[in-house]
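Read through the structures below before going on.
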Structure I
């Protein structure tokens, strides 16, 4: 589950970083109805939060600041649930709704994986102490 969590959040942050970088470089505003921001502020929020998320993924893989990675995964899950299901966002049809369900389920599984990696401390042998 930890590996899934790293992979899910790594790919998600890389994707969001790529689209926000493209939007910043082209000057076009992003339109993501499931997020609370609009226009240029959405682009900046997406860029800096995905950059921070990518840094947290790398640090969690290196076993540094693992609880912050868990908090990041909870924030991502909360934004998905809120944005897809408790906002004015609407789906264009059943396939779009299923994609949102799959993405949210992936975020839930990744949050469990982040929880397990946050509370798991590897045993050190007496030779390494």
Structure II
């Protein structure tokens, strides 16, 4: 779905390959109440910051939590929409609102049908040890 996808830049129509690389709790790394999801967009790194309160709101709304896989998929969907709408302007970090997180989580769940249908988050080729 959104762990390894292509998106066309709205203005240049350039095809960009976007690949999930990591999900990191930002409390430890940058003292932010967020979860940061890293993607490589062609040769540049892009971080999508998702506020931790979205996890609380999702639990209140549905009784279910946002899993790591679901967070990565929602962040990837957000990134794809940003690129295709022209919102992506080359920044290194984008910050989602709680409402945006919940909207993209709902959309991903609607597309997948259930969290069990989400792709596994497997480190991609350059993160794998060479054998």
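Rule-based calculations on the coordinates, nothing more; no lab input. If you're wondering where the values come from, they're calculated on a predicted model, not measured in any experiment. Cβ atoms are built from the backbone, for glycine too; each structure is taken alone.
Numerical summary
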| read-out | value |
| --- | --- |
| Identity of the structure behind 0.95 (criterion: FRET efficiency 1/(1 + (r/R0)^6) of positions 24 and 96 (r between Cβ atoms, R0 = 25 Å, to 0.05), calculated), options I, II | II |
| Which of I, II leads on relative contact order in percent (Cα under 8 Å, 6 or more apart), largest value | I |
| Identity of the structure behind 43 (criterion: percent of Cα pairs over 20 Å apart, calculated), options I, II | II |
| Comparison of I, II by FRET efficiency 1/(1 + (r/R0)^6) of positions 32 and 64 (r between Cβ atoms, R0 = 25 Å, to 0.05) - largest value held by | II |
| Winner on mean count of other Cβ atoms within 10 Å over residues 8-15 once structures I, II are ranked, highest first | I |
| Given -11500 for helix-only ellipticity at 222 nm (-39500 (n - 2.57) for each DSSP H run of 4 or more, over all residues; to 500), calculated: source structure among I, II | II |
